[in-house]
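These are the structures in question, set out in turn.
Read-outs throughout are calculated quantities, based only on the coordinates presented, and are distinct from any laboratory measurement. Keep in mind it's a predicted model, so treat the numbers as computed, not measured. Cβ atoms are built from the backbone, for glycine too; each structure is taken alone.
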Structure I
Amino acid sequence: MKRQNKRKLALIISMLLFPVTLLYLSPALPVEGAFKGVVNGSIFVFIALLISGIFFGRLFCAYLCPGGGIGECAMLVQNKTPKKGRRYNIKYIVWIALIAGTVTGHIMNTQPVEIDFFFATEYGISVHNPFYYTIYYGIILLILLPALISGKRAFCHYICWMAPFMVTGEKIRIALKLPGLHISHSKENCNSCQLCVKTCPMSLGSDEILTDGAITNTECINCGTCVDICPKKSLSYTR
């Protein structure tokens, strides 16, 4: 099985598991838990994303993120390039609010701090508690509608609160000059066919992919689509 087929299969599996994993990817439960003196499972997941970002960049987005899987399924219906720019990018605001709320909660909390990986996940997405599956379908729409309206993986560009953890990890790797997975481009073999640009699920432009050296744009998820489609093999995974 080719790499991109394996990647898409992994995304499909992650989507099927979304009802199980949703509450561990939640930006709300860390804040709720903090005010109750609880370090919940989401915090450990977010720390893992930060650490993985150092060594693998945003590979989680390419292979394991259920939201990314929904976004790529939406590409079958809407495949245009979403608008970009700071005014569209609110994910860092959501991320900062998540961190600030969690820290504030733990500062204000007067109870002994406990670790509960399963905090507030007793029923998961179950008809036993309509609130949870209402939240579930609300999150699905939050991911799906931007992609259908604005274009490819728009949720990843605009809203996703998990991406900044991995981006921060990447910046730590670059600052400390640590080895880590990334994609490099060699202009020597490139014939500027633009196939990489046309097929990039994150809608990176030619000025962001066809640079001499490493692709440094933080929206690159290391999916390898450009690597696999390049007829001249001018793009490659590098550590």
Structure II
Amino acid sequence: MKLSSLDKSLRIIDLLAQNPKGLTLAAISQALQIPSSTAHHILATFVSHGYVSKDPETRKYSLGFKFVSVSKTILENLDVRQIAHDYLVKLHERCRESVFLAVLRDGKIAYIDRINYLSGLSLATNVGFTTEPHATAGGKVLLSGLSRQEIERIYRSRRLRRYGKNTITALHDLFKELEKVRQQGYAIDDEEYYEGVRCVGAPICAGGKIIAALSITGSVFSMTMERIQDELIELAVETAMEISSQMKW
């Protein structure tokens, strides 16, 4: 069966995605069994539109930065709140604590959904509330998906404000904490934002990036460190993974 030009184009994109270090025209032609002249024409079109770049020294082709902007647009427009809501309700029913969904916006954590447990615990973190990310479990999860340079830019013109008795207030300590979060796959806020309150956060991912964070929040009396370790970390991570599985594109 003769392949259409569109089919050949998509196969070239898939091949380049699998070879981030780039491939020469000859390698692309050979791998896909496409005539060099055809592959060259397709690649030249992609290069002119920014979807493919060509290294002038190695003459290798690789995916261009246009795909970065395209993927960013897709990720930002995924309705994570709509997809996550039912999972958050189920999580709340299982843990009987307040459950939050948050994203990072302009260097701050923004809460976009909340399933509240009606108890004596009163929190200001309603839907739409924004604050500094370094003192919250969800915020630390979101920061863990950024590079060191991106985090430095966020805190270049503002200090790490102290909120609770255990707030991280030094940037080097924050970097250590975020590396720990990356390795273990979750974050804990132990009276870092509110005194008397603990929180467990886990990442929601799409396209290999952290796009949101869910968190379980409660008083230190109901959310003991023992309960966090024995029950709540697993619940948070498990739910975040379930939501992430629905965010594929």
Per mean count of other Cβ atoms within 10 Å over residues 50-57, the highest-valued of structures I, II
I
As an exercise: mean count of other Cβ atoms within 10 Å over residues 42-49, calculated from one structure in I, II, equals 18.4. Which structure is it?
I
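Assuming 1.25 is Cα Rg over 2.2 N^0.38 Å as calculated from a single structure, say which of I, II it is. Could the numbers behind the result be given before it?
Working: I: 1.07; II: 1.25.
It was calculated from structure II.
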Working back from -15500 (helix-only ellipticity at 222 nm (-39500 (n - 2.57) for each DSSP H run of 4 or more, over all residues; to 500), computed), options I, II, answer is structure I
Among I, II, which structure scores highest (criterion: FRET efficiency 1/(1 + (r/R0)^6) of positions 114 and 202 (r between Cβ atoms, R0 = 25 Å, to 0.05))
II
Working back from 0.05 (FRET efficiency 1/(1 + (r/R0)^6) of positions 58 and 162 (r between Cβ atoms, R0 = 30 Å, to 0.05), computed), options I, II, answer is structure II
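When you work out relative contact order in percent (Cα under 8 Å, 6 or more apart) for each of the structures I, II, which one comes out largest? Could the numbers behind the result be given before it?
Values: I: 28; II: 16.
Across I, II, relative contact order in percent (Cα under 8 Å, 6 or more apart) peaks for I.
Between I, II, which one scores greatest on distance in nm of label points 7 Å out along Cα→Cβ at positions 34 and 138?
Numbers: I: 2.0; II: 4.4.
Answer by largest value of distance in nm of label points 7 Å out along Cα→Cβ at positions 34 and 138: II.
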